[in-house]
1. Taking FRET efficiency 1/(1 + (r/R0)^6) of positions 82 and 218 (r between Cβ atoms, R0 = 35 Å, to 0.05) as the quantity of interest, name the structure among I, II where it is greatest.
2. Any idea which of I, II comes out highest on distance in nm of label points 7 Å out along Cα→Cβ at positions 194 and 234?
3. Which one of I, II has log10 I(q)/I(0) by the Debye sum over Cα atoms at q = 0.12, 0.22 Å⁻¹, for residues 58-153 alone, as calculated from the coordinates, equal to -0.42, -1.06?
4. State the single structure among I, II that was used to calculate mean count of other Cβ atoms within 10 Å over residues 98-105, giving 12.4.
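Read-outs: derived from the displayed coordinates by stated rules, not from any lab. Note that the coordinates shown come from a computational prediction; the quantities given were computed from them, not determined experimentally. Cβ atoms are built from the backbone, for glycine too; each structure is taken alone.
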Structure I
Amino acid sequence: MGSPRRILIVGNWKMNGSRQSRQELDAMAAGLDPAFSEKADMLVCPPAVLLAGFTENATGPIRFGGQDCHFNESGAHTGDISPEMLREAGAVAVILGHSERRADHGEGDAVVKAKVKSAWRAGLLPIVCVGETLAERDANEASAVVARQVRQSIPRGAEGGNLVVAYEPIWAIGTGRIPTPEDVAQVHNTIRNVLNERFGEEGEKIRILYGGSVKPDNAKTLLAIPNVDGALVGGASLKANDFLGIAHAVL
């Protein structure tokens, strides 16, 4: 591992799982090599209805996060969840601006920015997702699109301890396709440069995760790329064996 920053492996369960999925969590905790926690952190983000049940009496190195939040603390927002509610349910982090939220719910950079501020207000670690479509990549616009999202989705005040950025090429999510290591390195370098430009020394401390069809057989290659400080994992985080295979690529 070449990253000077502490590695972070995040599982995004999306709209999957049930109370019985606690068995998979227990298997993850039991199967995680003790050496992992010496150099990396593991975070699981289940659906909100499962969060409190999973965090209650949780043991081991796994911590938990939400998949989204509203930017208000409370109010007439039917179906929404505030970051304070996530925190009370045991979350320590929240994924924001995931491409599926941007596409399915029309969330733009301004909304994501407001949600980042709300996550800070509640004491949560925001994981801000950025990434390009296939059309944007084919038009050689990937770096420009991602740089714009980083500038417009992240408010002032970001530091190494209060922000994570996740690069997820939209066309690679759940498809089995991934960019070449050179492509990943180029975009992550762009993100790092924008972070350094905006936040100075703190920009160098902010972790940048790669997300998009991360699996046990490609995790080591991806994690060895410069400025890749961990992984945002989708489907492979639902099964203990697969998620552990990715986590152990850190070792």
Structure II
Amino acid sequence: MRRRLAAGNWKMNGTAASLSEVEKLLEAHLSPNVEILLCPPATLIAQLAAKKGQHPLMVGGQDCHAAASGAHTGDISAEQLKDAGATYVIVGHSERRTNHGETDEQVAAKARAAHAAGLTAVICIGETLAEREAGQTLDVVGRQLDASVPDAATGQTTVIAYEPVWAIGTGLTPTNEQIGEVHDFMRSRLSARFGADAAFFRLLYGGSVKASNAVEIFAIPDVDGALVGGASLKAADFSPIVQALEQAAESELP
């Protein structure tokens, strides 16, 4: 019912030479049961879209402005991402929320802009370590889910990525039980708001996903894939994660 998704966020890393890693990845993976998404810096989107050729690899941006155009020096619009060859865009990543003070309302506006441009929005949510230790995880996730996801969102236009802030790039990972609790909570929250369509929203986990823990993470109910940071930069690191997701998808086939 939901096609698994392995998404890689290159963040502010990579030059044209880095695209050689993509060639290695494309040679190794062509499963119809798993979608692969790479979100390189904006400077590489058009080059990556051209390089992938007919391969079903998806290309995405890492952020977009809520406006379609205007006097916004240094920003990029959803329409411009689409024009460059992107079909997805990440919005609300914790690094944008923290480093740029983005609010849930601004994230929702960016998601609406993505939808208007015909892009699938990957909306990121997640708690800080202080919020986790204070027992506020579900309150924070619920608030961000409610306010960051537009009312017009559907399972076809929107992916939700749960990324506990304290696990991003730290090597720390929540327990399987903690991940499962949040993903079950998100599915229930979406069901209460979107009804039957909630079953079509893909829910990703992100935060220190690597080859050594991917298999067990992908076995958790309602984890439909991963949003991977540093480990997506090298094919040798990202490929085993994609392979684990392919195996999880195949295990569900009748």
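1. II
2. Going through I, II one by one, distance in nm of label points 7 Å out along Cα→Cβ at positions 194 and 234 peaks for structure II.
3. Of the options listed, only I reproduces it.
4. II
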